[in-house]
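Q: Once you scroll down, you'll see the structures, which are given as structure tokens.
Readers should treat all values here as calculations from the given coordinates under stated rules, not as data from a laboratory. These numbers come from a predicted model, not from an experiment. Cβ atoms are built from the backbone, for glycine too; each structure is taken alone.
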Structure I
Amino acid sequence: MRVGVLCYPTFGGSGVVATELGKGLAAAGHTVHFINHTLPVRLHGNGFHDKLYYHEVSVPNYPLFIYPPFTLALTGRVVQVIREQGLDVIHAHYAIPHSLVAVLARQISSQVRVVTTLHGTDITLVGAEPSLLEVTRYAIQESDTVTAVSNSLAQETRDKLGIRREIQTIYNFVDLKLYRRQVHSPRKLYAPNNEAVLIHVSNFRPVKRLEDVIRVFAQVVRERPAVLLLVGDGPQHCPAHQLARELGVLEHVRFVGQQRELVPLLSAADVFLLPSEKESFGLAALEAMACGVPVVASQVGGLPEVLAEDGGHLRPLGDVQGMAEAVQTILSDLDSWRERARSQAEKFDSHRLIQQYISLYQEVCR
């Protein structure tokens, strides 16, 4: 099978899943072609693989264009790769612009199938934008097959966009061999006196409610010695820093920036905080659980499907007090919760879920 992949090449969940899927497909013997303006983050440092290819998109820069026409340039490059490499499938991760690009490239080339995977904000934020709603709906309706990363997102797509076609749920996944708790971690660096270690990993956008993370931690640290690791960066960095100062906990908070290697940091942690306003799946929570880190999260979107009863505790959106109490509950029986979190993560094993995608490709090509 020869598969083209369109995804955002950043640290976000959709790009991470698309890249890990591509690597898994290559390991299974399929040829994978990533097409984008820059190399996806999770492909950096992976060395040579004869089944993985990257094709760069060059965007024309003419004075006539106020905004560079990236979508058209991407479409043209996709058509080139389809014809040169004989692709069977274009897998578009995130509806706009990737699904639309894939549909247009199929119409031009007439020799490829389009699989669209919906990841969350492409529906809940971008797709719901009035100026883009009809375009998003068209791209989804015209795809040969559509998947969503949770039952919750599939239903929300039907409700928000009025989609009536089948949307198959294929959950996000985790490499259980890579994401597992390491014996050696930087825990002593951050918690030299064996304080409890709480962690949050995200792009620090408002939807992640980073200030709630600070407020939950402030309540926890009043009851026991603890430190908070904030992994990532983004627009809420400064407000979170200021709030930590106002609440008197800044000395216990470590802003460690964006990190490519998350397993060592997760292996140093006891509880993962995810009080998000929206999470269509919650890949960061799954990766934490795989490393034996139970999660305290908002009861929104796909998180109940990911955590179930064993991955941690779910609390209503904005329930800072309830989340702080949930952290204390976990810390009081940490070994048991670590085992349960890992067991829950094993339900999302990458090998099984990547095979679901391979079966999907085979079916759509028939």
Structure II
Amino acid sequence: MKVTLFFTYGISLKRWAELGILARETSFYHKLMHDHGIEVLFVTYGDETDRIWENELKGIELLPIYERLRQPKYKILALLQSLFVASSFRKELANSDLFKTNQIWGGWVPVIAKWMIQKPLLTRCGYDFYKFSRMRGSRNIFLLFTWVISYLTYNQADHVHVPTTTDRESVHETFSVPTEKIEIRPNWINTDQFRPTERPKTFQLLTVGRLHPQKNLELLFDALRGTEIAVDIVGVGPQATSLHLLAEQRNIDVTFLGQFSTSEMPSIYDRHEIYIQCSRYEGNPKTLLEAMSCGCAVIGTDVSGIREIIDNEENGILVPEDPVALRNAICELMQNKKLRNHLGSAARAHVLEYNSMDSALDKEYKIYRQLTTSSA
């Protein structure tokens, strides 16, 4: 059996490497290849420079589309060109048994490939692209485009994977996709890699994510204002400069640590006892799950994507988007070691039960078999 994964539109293998996620993203497919004997092809939006990381693919075939096609200078021309990717690489794609999207954005490419080559399509939705676009305040013309792409990619799929119950309901109601075709598949975590150890802990808080308005770090800064509580922030993004200035203005003890690869992150989580996720909205945040897998006591805002993971006062603490409530929760955890230990242990247990890599692999291979058998 051969599975072709179509990368998110515009994303290359080089970009995965720059983001420090290449090893994590490929490990899932390496395990499928080792345990179940499948073949894998990556279709990326890279050029010949993607080949630099080919050795790290360890047997995964690589097809960078701009290695053969000339990449247009203008975005609209690149979008139009993407309509012909399937026909340009028809010979290579014809050897596949199953097509899979990595995200919704760019889903039109595997849909066209399905139409041309008559192979089943598995649509993976790591987050609700249309909903996120609305919450980010995207322009109406772009929202219309994202709705059309989402409708097409969901409804042309033979099976759909979404991370949460909320996403399943949203996809069903917004795009009229039958619920029996939608399966909940939360993000997986390598719990052997992300695990607690006995190393000494710092009493500083930790938060991880893009420096972006979605992550709502201003709320955290408001909560820490006037305290001596320190926070370490991992991540880069468009708000880097403004957040540095805001931290100085409010006299908050903030250390901006920059970006780390996935392999470096377990030791970062494991040095901290308390993890904060104060986003305005989320999908199924891997950073929160990674922190929980490392045994951190977690605090999250009571918003979509976080409330599906944190069971308040059972495996973490949920708070409204209010700086006083967030400050009170932080102080409560900092003053109560027994509570920190309890929530950290429960968080780890939650990830082991619902988000382990082995469980995700078994379910993934099962749906591959189901889709390829039914299409034979």
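Q: Out of I, II, which one gives 19.9, 54 for Rg and Dmax of the Cα atoms in Å, for residues 140-235 alone as computed from the coordinates?
A: Corresponding structure: II.
Q: Taking FRET efficiency 1/(1 + (r/R0)^6) of positions 20 and 252 (r between Cβ atoms, R0 = 25 Å, to 0.05) for each of I, II, which is largest?
A: Answer by largest value of FRET efficiency 1/(1 + (r/R0)^6) of positions 20 and 252 (r between Cβ atoms, R0 = 25 Å, to 0.05): II.
Q: Taking mean count of other Cβ atoms within 10 Å over residues 116-123 from the coordinates of each of I, II, which one would give 27.0? It would help to have the intermediate numbers written out before the result.
A: Working: I: 27.0; II: 19.4.
Answer for the origin of the read-out: I.
Q: To test your reading of the models, identify which of I, II gives 1.0 for distance in nm of label points 7 Å out along Cα→Cβ at positions 124 and 212 when calculated.
A: Comparing all candidates, it corresponds to I.
Q: Taking distance in nm of label points 7 Å out along Cα→Cβ at positions 36 and 276 for each of I, II, which is largest? Please list the in-between numbers first.
A: Working: I: 1.7; II: 4.1.
When distance in nm of label points 7 Å out along Cα→Cβ at positions 36 and 276 is calculated for I, II, structure II comes out on top.
Q: Given that distance in nm of label points 7 Å out along Cα→Cβ at positions 92 and 340, derived from a single structure, equals 4.2, which label among I, II identifies that structure?
A: Of the structures listed, the value fits I.
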